[in-house]
Structures are given as C-alpha cells and as structure tokens.
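Asks: Several structures are given next for inspection.
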Structure 1
Amino acid sequence: MRLVSHPVLCNYYVTYRCNATCSFCDIWERPSPYITIENAKSNFKALKKLGVKVVDFTGGEPLLHRQIDELLREAKKSGLITTITTNGLLYPKYASRLRGLVDMLHFSLDSPNRDEHDKSRGVKCFDKVMESIQIAKSYNERPDILFTVFENNIHQIQQLWDEICLPNDLVLILNPVFEYNQVGAQLSTEALQELREWGKRKNVYLNDAFIQLRLDGGNHTSDPVCLAGSTTIVISPENKIILPCYHLGLKEYHIENNLFELYQSPEIQQLVALEGRLPACEGCAINCYMQPSFAVKINKYWWKAFPSTMKYNFLKGTWKQLF
C-alpha cells in the first residue's frame, strides 16, 4: 500500500567539485559550476509545494559553495528540513555561519585511525573532523558521525564508537557501502549480519531495510523496491532535474524557474513510472534512493526501516516535522 504519492526528498547537488578524492566515489572527477541563490530560492518554493520535506545539500563537498549558509537559510525559510554531509575540511572555517541552519549535520569518518581514514579520502582530513566535532558541540550543534562500512573497516566500528562517538554523545550512522558505475563495493552476508546487531546499540543508526535489501539481492526490476523517481527530486549544479536518479542519469531537464510544472509534466512522469524497472536498476541498493523508497510504501522494507528511522528522528528532534 502506497502511503505517500509525492516526492519527500530533494538531493540538491550544490556542486560536483570536491576537495577529497575518495576511492569509493567518482563524483569528484566531474567538472562543475555552483548553484545560484536565485535558482535555489525558486526551487525551494516549488519543492515545498510538491510535498518535499527534506533537502539534502550534497556534492561533491557542499561546503565548497561559498554561499552555503544563505542556501540553508532560504531552505529553512521555506519550511524544509536541512541536511549536510561534509568531510570536515572546511567546517571550522564556516561553523559560525552554519550555526542553527543544519538539522542533520554529518561528519564523514571511515576509521578511528588517522592514517587509514586519510588514505581512504585521499586527503588529510581526520584531524579536521576531530576539530569540527568540538567546534560544533561548542555551538550546541548535534553532529553525527557517518561511517561508510566496508569489509576492511567493519572491525573498527567498536573502537570508533568507544573512542569518538560515546565520549562526545554523537549518533553513529552506519552507511553500508554500495556499488555503482564500477566504483564502491558489496558486503558479505556475515558483515551484513554483524551490522544488523550494531543497529540495536545506543546512539547507533542503521536502517535495517538496507541490510534486508542486500540479503535479497537488491532491487529487482520484476518487482521493484526502488521508488527513486517519485520520492526523490535530484537537482544538478546546472539547475537541471536528473532522472530517474543521479547515478543512472538518463535524462536531464532545464528547470528555468519552472520546477513545479516541469516535474508534473507528462514527459517526466513517464520516466518516473519506470522507476526501479530499467535494466540498470537490477540489483541496485543505493542508500540515498532506497531510504525514501522504504518510507512511502508499506511492505516488508517499510517495517524493517520504521524502527530505526523513528529512533534517529527522535534522537535528532526532527520527527514532528516529518508529519
């Protein structure tokens, strides 16, 4: 049963540029402009009108956008929940300007070991994450640690939780790695079961539907779980809608201050109707599209996702805004 028929999330790529070169991501290889305030303000109004609840300012590295605080402020004025994930390199510089503007602030950290984390990111950023945690806390922000889980770092969750998350009262978000465009990786059944147990711990968020989907072999085009096109609006730095999702990116449409009407147009809705059914969708388990997909349709994944989703939103105080 479909509970919600409108989009609930916007993945807003403020730029594809990045100051890191992570081995499990290829977005930093792309040339890119930056979104403009004028386009964003128009789009925020349309997103709210379309029913979107959350806007995720992403990239690349979103803090490379020099007006990121203005973008966040305008989004909040439109009544949108805001979220940012950053590698921490620029957070100390912009922290005072971002204060109170990010509802869900995530610092990426993939190892409690400085050298290992910096190697995975291709840049020295571990110390900046540690500094960012303390600065954010001094501003009464409540950042999270986003830990991308691989086979070779799953054994480090305990140390990171003990030494970084618990002493600083931070939520640990466990993000199972996914595979796309010949980057990323997959996790073994043993690793997935271990993660499932971690999801039961205090101040740990793991969407259990991510685990179940992987155990089931990902999305299947014959009976799709993915609802990326109808739940998530993807906006590029060039101010285009990308469909059916960023990672597949079959079609791009110039918005031109017309996002509301454009999204509802017959051509786009025909593409939306193919969500999860295209050949490239077979086996997909990309977290940023599956999470909203799990939230709008009652099935076994909805039931798997519901407890962890409510746990996290109660911890962050954002649950009232979701309804």
Structure 2
Amino acid sequence: MSLPATAPFGTVGTAMVTPFTPDGSAVDLEAAARVAEHLVDNGHDLVVVNGTTGESPTTSDEEKLATVRAVVEAIGGRARIVAGVGTNDTRHSIDLARAHAGLGIDGLLVVTPYYSKPGQAGVIAHTTAVADATDLPLMLYDIPGRSGMPLTADTLQRLAEHPRIVAVKDAKADLAEATAVMAATGLAYYSGEDALNLPWLAIGACGVVSVVGHVTGRLHRRLIDAVAAGDLDTARDLHRRLAPVVDAIMAHAPGAVVAKHALVQRGVLSHAAVRLPLVPAERDVLERLERALAAEADIDPTHPTEGTR
C-alpha cells in the first residue's frame, strides 16, 4: 500500500479555526497567526483558512482577507495555504476568488453551492466560473450534509476536465463512488471526515483536511507515513487510538466550537469565543475533551507543550 504520487496541496491539512476577540466582535489576527504556526510546527504541510470550521458564514469578506494575510505572513513558504471562497452566490464567489488571487496563497476551496440546490448543471456552471476567475488551483468541497446536495460522479468527472480543478475534500463518505472517480480522473482526494481518515487513505486519498488535526497533527503525519510505507498494522493502531479524540471533538458539539476549546486546553488560544449561532461547549463536552486529549498525549509523548507560548 502507498499513497498516490500526486498531492497538489500537501498531505496533512487542517481546516483552521478563526480566533476572535473575547467578545467575538473582531478577528484576532495575532491569534490566527499563532494557530497557523502551531499547525505547521506540529506536522502540517497544509492549512485551510476560512472554511466552515473557520466560521466563514459569520465572517465578513474583509475579515476573511485579513485572516488570510495574517496566515500568509506567519507561515508562507512553510506550508501550502488554501482559502475558502465558496458561497451560494456565483458572483460573490468570483469576487472572493479574485480578491484572494494576489495574497500569496496556493489554492482555493470551493464548496458546493448550499441551500439553493441548483442541480448538477448549475453546480458545474458555478464551479467552472470560479475556476475561470483566477489562475489558482481549486479544491472542491463535497459535503452534502451542509450544502444540501452532493457532487455526483458524473459531475466530478466533468469538473476534473478543467485544468485548475485538481482536488476534492470529501465529507460525503461514498468510498465506492470516490474509487470510481479516482480511477477515471486525476483528481486528488482528501479525507474531510476525521472518523474515516484511514479508510480514505487506504483507497487512494493523498491526505486529509482535518478538524481534529488542530491537536493531533503529528499523529496524522505518523498515520499518513505509515500508510505510505505499507505499514497497515501501525496505521490501524493509530486510527483506533485516535478515535476517542475524534469522538470528543466531532460528535457532541460543532467541530469549530470544540476545536477552539481543544486549542485552549493545549495553551495555543487564551479563550474559545465563537460567534452566534454557535455557542460555547457544555461542561460535559469539555470534560470528555480533556480526557481524550490526556489519552492522546499518552499516544504521542513527544507532543510539545504549547502553553509556554
């Protein structure tokens, strides 16, 4: 077993949270830079900014651009940086793509247009228009649980014909369909669902775009390296031992919320402020998270202590 040779945006990625000031009124750009540095210092070669985990529905275009600038300044040249620009308004998505084109990033993340349910022809027209707007490569984001409609195999094959549409972040979990798409196209697949990272890698995904990776980046690096080396026993062991962390961050409250609390527990952030409609995690969620992170530290005893930052 080995990973595909083509990984256009690296292999170990996380959809980064967007830190706010304590009252949530503004983006904390210094904290955003600190989170990005933390990710790169802990196994990442890809950082995705302004995705759903970055609370993109509640940040303004100006805040999105400022966050990207802060991240580029902090880690540019050390990791690939991909910025989310997808909306359910094609003109808005094109404007965002063009605004990001000169910021020194490596690609754009484009989610399936949500709520509108434009049909597959509309999705193709929308995504192609965004891809045509800049010279940056695109990562598609297939997440029907949020967007309301999946990208079909036929649509993915059509979009793969565009020279700048090069990858898919998949949170649809149709491994059979993805196998067929990978066999028929050059699209690089990234696992967008932490609970399925190993299955995705096993069928040919080149990497992950995680949420749990905020605090498990080194373990993800070890997992991906184990798969690439054909060491399935080690990969399976890491996958199983990571499961409680995945559960603690993803299963009991929105991942964006719990990931911020995880960064607080690790000393990277000083608080976990989110914007409505998100709300802070309940005590039982935080206690479960604390137990899972303590166990994760036992898995990876070399994990650095970020609390000295």
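Each value in this text was obtained by applying a stated rule to the coordinates, not by laboratory testing. None of the values given here were measured: they were computed from a predicted structure. Cβ atoms are built from the backbone, for glycine too; each structure is taken alone.
Asks: A value of 1.8 was derived for distance in nm of label points 7 Å out along Cα→Cβ at positions 65 and 97; which structure in 1, 2 was it taken from?
Replies: Details: 1: 1.3; 2: 1.8.
Source structure for this number: 2.
Asks: Also, I was wondering about something else. Which of the displayed structures (1, 2) returns the greatest value of mean count of other Cβ atoms within 10 Å over residues 217-224 on calculation?
Replies: Working: 1: 15.1; 2: 22.4.
If we compare mean count of other Cβ atoms within 10 Å over residues 217-224 over 1, 2, the biggest value is for 2.
Asks: Quick check: 10.7, 31 is what I get for Rg and Dmax of the Cα atoms in Å, for residues 17-72 alone, calculated from one of 1, 2. Which structure matches?
Replies: Working: 1: 13.0, 38; 2: 10.7, 31.
Answer for the origin of the read-out: 2.
Asks: Given -10500 as the derived value for helix-only ellipticity at 222 nm (-39500 (n - 2.57) for each DSSP H run of 4 or more, over all residues; to 500), which of the supplied structures 1, 2 does it correspond to? Could the numbers behind the result be given before it?
Replies: Values: 1: -10500; 2: -14500.
Source structure for this number: 1.
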